[in-house]
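I've put the structures underneath this note.
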Structure P
């Protein structure tokens, strides 16, 4: 469920989208969540800025749904698209 929430949150960020394969993985431990994401970023938008917006949105959404704290959001930029 956490993975689906994270993928939906990525879709809500302009200039970003989930990667086609293994878009999100999540691990819950000790009342907290660690999320790993693979995303695509629209070129020529600065990838770092998009990653920061994705990280904030995913953290907000996952914490709201789970009621737990997100310890870390790891983002891999899998592709740049036009």
Structure Q
């Protein structure tokens, strides 16, 4: 995680999901992270939540939730992967 804002944050929630390429949800989970200073980067380990049962292309979608975030739309990221 990187705090690109101008305020120190006391905690955040990292939400993540695995989806099919048509956006159908396969599974989702979240973790709570601790304090992160403005401009700081913090490594966050996401535990395994799913093992593919068939080969295919999937999407990992992540969002970060901060209490009082004025720019909540800027906290989403996604990547595609093949199993």
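Coordinate-derived values only; no laboratory data. Nothing here was measured: the structure is a model prediction, and the numbers come from that model. Cβ atoms are built from the backbone, for glycine too; each structure is taken alone.
Of note:
- For the set P, Q, ranking by volume of the Cα convex hull per residue in Å³, for residues 6-53 alone places Q highest.
- Identity of the structure behind 0 (criterion: helix-only ellipticity at 222 nm (-39500 (n - 2.57) for each DSSP H run of 4 or more, over all residues; to 500), calculated), options P, Q: Q
- FRET efficiency 1/(1 + (r/R0)^6) of positions 14 and 30 (r between Cβ atoms, R0 = 25 Å, to 0.05) from the coordinates reads 0.15; which among P, Q: P
- Which of P, Q leads on distance in nm of label points 7 Å out along Cα→Cβ at positions 22 and 70, largest value: Q
- Which entry (P, Q) yields the derived value -0.24, -0.34, -0.63, -1.23 for log10 I(q)/I(0) by the Debye sum over Cα atoms at q = 0.11, 0.13, 0.18, 0.26 Å⁻¹: P
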